[in-house]
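Read through the structures below before going on.
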Structure P
Amino acid sequence: MIGKRTKSILLSAALTAGMILPCFASTAIDANAGSTKAYITNTSSVNNDSINTGDFFVNGKVYAKDSKMVFDEKCSLKASVVSKAQVKNLKEYGLTDMFTLNASFNISHIAENGKVAVAFGLKNSNSLGENESAEIAFTYDDGLYLEVNEYQNGSAQVFVARQKYSLSSLNTDIKMTLKVESNGKIYLSFVCNQNEIKVLSGRPLHIDAQGSVGVFSVSSESGKNVFTVADMETLAYIYETPLTVESYLETFDNGYNANMFYSESSASPLKPSRIAVKDGKLEFRNVATGYFTTKEVFSNFELTFEVTDFGRKAEYDKDGNVTQLVSSWFMIGFGVDNYNDPASEKIQATFLQFDYIPMNSAEREIDHENPTESMLNKRYVLYNNGTAVHTAPMGDKNLWNEEYAAGKTVNVKLVVEDGVISLYHKLEDEAEYGDPQYSYDLGITQTGYVRFFTYGDTAIPSSGMKTIASFNMTIDNLKIRNLDHPNVMQVKAAPVYKSNALHFSEDYVYTTVTDDNDLLGNKLK
């Protein structure tokens, strides 16, 4: 899962990406929408000499050493480590896998009539043999034996009969891989001394495999089980859909719907400077730091909009003063945790940056009137909670390319679905978008607001007016569509339209007739 990010990591990521980041939060929020990989347990759940009790229930004096769970003579006759989080079956969401569990066992001793077991499907207790659960059990006689049992109606049902496998004798690492699909089919294999043994390959279970997973030791009076468990990683999935609108189109014909969107910006030294609706389009005009954000949250979504004008070159007034510079960069964010925080405040989100002119302090002398090829980034950078996780070149089909886009409307589509981010461009006269300009599988889909975000200068840099970082773009027909799975999509009515446009009262026209009493001299009477 995404862990905490230190300030030093944030700074390093910012310099690597060649920009100055706003102040992002250093801790991640739990991703809770879309098809999101969720580690019920992971390799860091046992760290050095500590078992993370946030991840596990620990019973019977099990302890950690060298990042391994240790079951030995110090433990109780019955000891266990069980995940606190539970696996869910997301078949109705279209997911084919339920969970995968990997772990490495090293068994030194199994007591007479004792067993070492991995259990799954535990729903209400931490006890081995719970109804509607299953176990994979090691026992020892004249060698190491393995069996698989299901528990139904209060009794054990043999799923795979006890059998001696040529896994190993003792004191050898045995790597286990267990996979259960959403249709209940189970796959089980072991690797020992570079030999793989497949025990199960798609046989359907009779029990509901949803629930916690755990490791159990059942010893006997004749002695204690002695074994270690390393690198226990359980990968499951989360898919929770937010209650939101199914689809919304903003045409900007009368401002924008203030019940659906929110905007705020800080002015750059170039004038005018604003985010506002003008002539039926949303204009980012010489914007420094600013944003335009939905007031509805989304998880899986498709965002489309038309770019009708873009800051590809500098512009001047009749006196030769610069009124617009080449746009530096902008971002589209999702999973944003607050729609109306100022852009300089801490925010948690995933952002796809359209990166063109770098902003790091070492390169502030870049001329934004006439940037050369050597000065340009021309890339996409994906940030997750302030850390750059993926970078890819822009290619020729980008908003800054005059040969591709000048004088034309560019249709942009961003799709975030089940953790995959895909960006598309097409010109207004093209029928299809074709292949994505950018694509990356982040593995998580966060619930939150969707945001256009810019960052730039609010004062003239020491290197002069021509190095101001600002942003210019005009968009129209912005549409956002919910892509959550139709079986579980939660839809509410679109918000009532309330224009953000300022309406002024008409000037009151009045007339007056002057008479003698209005004259100062006459008042002396």
Structure Q
Amino acid sequence: MDTPVTRRAFLGGSAAVVAALSLGGCRSSRRAGGPTELRLPGGSFGFPSPFATIAGPGYVQMSYIYDTLLWKDASGRLLPWLAQTVERSHDGLTYTFHLRKGITWQDGRALTAEDVVFTFEYFARQPLGPLIIAQPFGVQGARAVGVGKVVIELELPAVTFLEAVAGAVPIIPKHIWSGIADAPHAQDMAVLVGSGPYRLHSYSPGEGASLYLANDDHFLGRPYVRRLELRPVDDELSALLAGDVDVAETAAEGTSSDALSPFHGNAYDIVHATGGFMFPLIWNLARESALTDVRVRRAFALAIDRGAIVERLLSGNGLAGNPGFLPPNDPFFVPTEQYAFDPAAAERLLDEAGFRSRTADGLRRDPNGRVLRFSVVTGNSPIPAALDLIVEGLKRIGIQLRPQAVDLPTLFGRLQQGADEIALSLYPGPGGTAPNADPDTMRTFYSSRIKGRLQGAQGYLNADLDRLADRQLVTADPAERKRELARMQHLVARDLPALPLYYPTLFTVFRREVFDSWYYTPGGFAGGLPGPYNKQVFVTGVRTGLRIHRPQ
């Protein structure tokens, strides 16, 4: 990885034919009478091609240049984007997309079905790692029918296809990329020819600064926001107060009410959402240790006051972690065993597990002399504030944690390798998919059949869970899928291969006189990205639909 990665880089149907998808601010005070412009927090997240971005923030910067077949707005529904309509076969294995007429690439060439087919074939040939978060997984093949129709065949009738692939994979021009063999290393601005609403005008990877200008020939029309200037800043809230940017998002690990107090009233407004991130404690069950005994893991859960983490560290701006993984405000959430804070019950479980005696320094040990002392790896930029509360709570019941803080690329590398006994991680990290996205996130986090992931349950093997995870992916009936996901939540809450500690509330603070239509997309956009930078609102100027509104 050549580009420096900052903390923010890791933040960042039915069986019948689907009916055709239907179509569905304020002027800048600095440019009165001129085009609307926005100054956004920037940063170095890779080269903004579909093959060289870094994680979620890099995808967002790339999405300004490239379009997808479908896209989401503030309602959380998929809008027709490059595709005017889409049909699903009865068996769920075939999708037929009818492209809009008259779409052109930014160099004036026509965008056709051949470009879409080429996109899926080209992605499949490239050696892409998990930092490229939008890839056509599960696509068996694609073919063009004339100029404007594309038929896509799936390996399995995955119910997530429209959102995770059609609504996320950027379509690329065949005439540009067909001559490029090594896509990740093609980092000349000449290759950045998309069909999207913006063109990259200037780019400074070392500084993390860039300038996007509106594409007046975009198929939806001239974008409402005419200019996006991305500026690197150390602290977004401070930069907003100083007037350097027009919007700021609070840190993914959460924020206290004191940090937001300067923005109440005055010239600012705030939007918020909960469930876009979480902090899980992940036990490595592939290593032989006392952690393979579920009673020890349950003792951890009973000794950590998750509610106190939210109240003391975040001023209540968040939700306590759910052992069933999904946030409590998720539509698929079901109540499971919660392991309410109860140190005495934790002590009884450790007794049952054989750790009855104590060392001179108060640590529990079993008759064989095995002591409850574990290493825990976490990120260092910054070190999670909850760590001290966790260490303190576990010490009271005779468990010692020895923290090691490392930079984020090292943390996720070690997670992938299973190098540590315990990890305290931010989820989603590089993967990009929020815990409140489609609940298939439970499969990608817990199933033992997922290979090469950067985050997830380590060494956890439950055949029932694996079967349910595979089944819900192809279950078209919503009620039946909800039952399958409910069972999965009960299993992971019982087995505790990981413990979600809390879901912070994310806040986006903005200068209302510049632009006032900010929102968090329900379930995330582009397959589940959390955050406020959904390009739909920049194109239209409003939160829902495709009709572009003009400054008054």
Structure R
Amino acid sequence: MIAILLAGGLAGLWGSERVVGQAVRGEVTVARGVAQAGGLSAPVHISGGELRFELAGGRGQFRALAAGDGWRGHFLQPRALVGGAPFATPVELRRIGPRKWRGQILPLESDFAIYFHIAQQPDGSLRAVLRNPELNLGRGRPLAVQVQGDTVRFLDGAQERAVARFDAVRDTLTLEGDLLDGGDASVVLTRRGRDDAPGFWPRPRGAYAYRPPAPDADGWSTATADLDPKLIAALVQQILDTDPLVSPLPAVQGLLVARHGKLVLEEYFYGFSKDRLHDLRSAGKSFGSTLAGTAIDHGAPINLKSALFSFFPEAPQPPDKLAITVEHALTMSTGLACDDADDSSPGQEDRMQAQERDWYRYTLDLPVAHPAGTYAAYCSGTMNLIGGVVRAATRARLTDLFDAQLARPLGIARYAINLGPNSDMYFAGGLRLRPRDFLKLGQVFLSGGTWNGKRVVSEGWIKAATAPHAVLNNGNTDGYNWWLREIGSVRTYSAGGNGGQFVIVAPELDLVVAFTGGMYGNFAFAQKTVDDLLTRYLFPAARAAP
């Protein structure tokens, strides 16, 4: 067997695609004080216009507010395999009888695809490239392959990246160990070709032909693109022709364009589709800042010039922190020792999230590194504090506010909210949306705060959020978690997240563009990839449109 393997018997593409579900999914019924979901029963507690229940074995919780003669709220599911966080997904219970309601629980499921492309080198050795569209595991770096008997080891330098068992009879590779913390170790890889490796190749072979987006009951009007057709075809064809073995990989997983308020281009790659929720990473910060704006519009007593600590009276109030305002937190200029780009920074996001304690308090307890307002660094922890401000001012759950003030007005029926240790919305990222719904946020801002003619957020907040407020230590100009940049010669503002999650608004072209991507761990490369596609194709296509 060793001779066969060393002779190249392992060469080729190996892959696996899985969807890891949640224990509870489907119909939920509440009747006479008892909830039935996922084959389980739980007592229901109704008090003060709120309905709650918790399923045994940590399988999830439900909490909802009265809505007419029913209830509207969220199912809080256990931690997801991909992403490692708990999520809240919306559920509406409709009345079907006296003291009886029914709805559907649709939790976030974990899609996880993994591929190893193994090639024999001229000297007879084997090299492999690991590809994973959900997390970009391996980052596409070449791995050495060592074979001993039926054991196949994948090495990144001296580090063992993965181990697999080769079954010559079944012609499979079974991964051992755990590529995902807490994940299922039993991953069986089979040989794949161009047409059955959806997460490895952008798409099956074929030349691109433009088609206008299909209508959907989500509020978007669709139209034939008011863009130069040759440039649009060349743009999409470039994505389709991407070599999956290059590193780093410009993995664009979704591309959507709205022109003059209508959806005109919608394309997906690497196994993604319009109905699959996508991890927006830090682009979710722009939804968080917008939710702060809608809360103020709805009367929340929040003055951006107010002392930040006044919203957290339970925290110590040290004199050197009393000058920090809400706006400083919103613009990442609190001066606290927090820089996500510096692994040694006390407030760095991974350090904060490794704590079991309250993340609000963890950030508030950080030492002061600079006087407030004099220095800005990218800090997820201080953006998360804005969620604490909104929660304190409204005395409402952030998940409920998101549903009432953003999701429902924008016609967002499906979403998954990343939760912090307080079982409420993490304001600094991780929101999962359909790409069509992601694009809506940019259109609302371009339209001055309206969606399909209805006011969502005030025009005053739109102007304030997209005005320059701080220049970060990385050189980026920040509004209220909208990044202000000239791309080429076009003025833009954008929401951005790790991996290539962008909504870019170009007011002078009446254009909104959304990218979703899998370039995780390489933000600069993702930004460069998107900038190149905008300047070479999309902006000229808008200018050249008849």
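Quick note: the coordinates plus some simple rules give every number you see, no bench work behind them. In this text, all values refer to a predicted model and were calculated from it rather than measured experimentally. Cβ atoms are built from the backbone, for glycine too; each structure is taken alone.
Quick check: 0.45 is what I get for FRET efficiency 1/(1 + (r/R0)^6) of positions 77 and 245 (r between Cβ atoms, R0 = 35 Å, to 0.05), calculated from one of P, Q, R. Which structure matches? Only one of P, Q, R returns 0.45 for FRET efficiency 1/(1 + (r/R0)^6) of positions 77 and 245 (r between Cβ atoms, R0 = 35 Å, to 0.05), namely R.
So mean count of other Cβ atoms within 10 Å over residues 45-52, computed for just one structure, reads 25.9; which one of P, Q, R is that? Matching structure: Q. If P(r) over Cα pairs in 5 Å bins from 0, in percent, for residues 205-332 alone is calculated from each of P, Q, R, which structure is the one that comes out at 2, 7, 12, 13, 11, 9, 6, 5, 5, 5, 5, 5, 4, 4, 3, 2, 1, 0, 0, 0? Label of the originating structure: P. Have a look at P, Q, R and say which one yields 1.7 for distance in nm of label points 7 Å out along Cα→Cβ at positions 405 and 477, as calculated. Label of the source structure: P.
A value of 61, 25, 22 for semi-axes √(5λ) of the Cα gyration tensor in Å, calculated from one of P, Q, R, originates in structure P.
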